[in-house]
1. With FRET efficiency 1/(1 + (r/R0)^6) of positions 23 and 47 (r between Cβ atoms, R0 = 30 Å, to 0.05) derived from the coordinates and found to be 0.70, which of 1, 2 does the value describe?
2. Work out the source of 32, 25, 19 here, i.e. which of 1, 2 gives that when Cα extents along the principal axes in Å is computed.
3. Consider the structures 1, 2: one of them gives 41 for relative contact order in percent (Cα under 8 Å, 6 or more apart) as calculated from the coordinates. Say which.
4. Identify the structure, out of 1, 2, from whose coordinates helix-only ellipticity at 222 nm (-39500 (n - 2.57) for each DSSP H run of 4 or more, over all residues; to 500) was calculated to give -9000.
5. Comparing FRET efficiency 1/(1 + (r/R0)^6) of positions 31 and 63 (r between Cβ atoms, R0 = 41 Å, to 0.05) across 1, 2, which is largest?
Structure 1
Amino acid sequence: MMPEQTVQAAIDLKTKAMMPVHWDKFALGLHAWDEPIERVTNEAHRLQVPNIHPMIGETVDLDKFGAVTEWWKGIN
């Protein structure tokens with residue numbers, strides 16, 4: 001799925017929140033490494049879908065998730 005389709009899938013499945021994974025696992029794309037998470041985050045915000053995107057290794061309590069930082073914006 002493309003990032004925007006992922007958000008629509010979350011809506012279709014009636015999720016409480018979505019957590020995109022494997023968006024930078026493999027260096028196979030011809031796009032910037034952070035383009036997928038930027039696109040999915042923008043679409044999730046536009047459609048008001050809660051989007052959890054923890055930093056690699058970060059623990060997330062799925063019963064108490066709240067505001068999350070866009071940690072990738074500080075990495076080049």
Structure 2
Amino acid sequence: MNREIGDLAARVFAAQFYPAIGFGISIPKAFAQAHAALMMEDMDQDDIPELYQSSTCSEEELTLVRPTATPGG
């Protein structure tokens with residue numbers, strides 16, 4: 001966050017960001033989803049979250065959870 005964010009905006013952002021990471025979505029995509037959720041809630045704080053990403057990191061490197069293969073699937 002580039003400055004203080006309100007409680008409701010923080011909850012909206014976190015409710016989208018962290019579950020997305022847990023479901024195997026990369027950090028940049030999870031951030032984009034969480035940012036979109038703030039915009040959809042029509043909050044004037046959607047400019048507060050910022051993502052800084054190295055240009056040398058791949059999408060694969062920025063995916064923290066890998067779905068496991070299911071038997072027969």
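None of the figures in this text is laboratory data; all of them are computed from the coordinates on show. All values derive from a computational prediction rather than experimental measurement. Cβ atoms are built from the backbone, for glycine too; each structure is taken alone.
1. 2
2. The correct label is 1.
3. Derived from 2, not from the others.
4. 1
5. Answer by largest value of FRET efficiency 1/(1 + (r/R0)^6) of positions 31 and 63 (r between Cβ atoms, R0 = 41 Å, to 0.05): 2.
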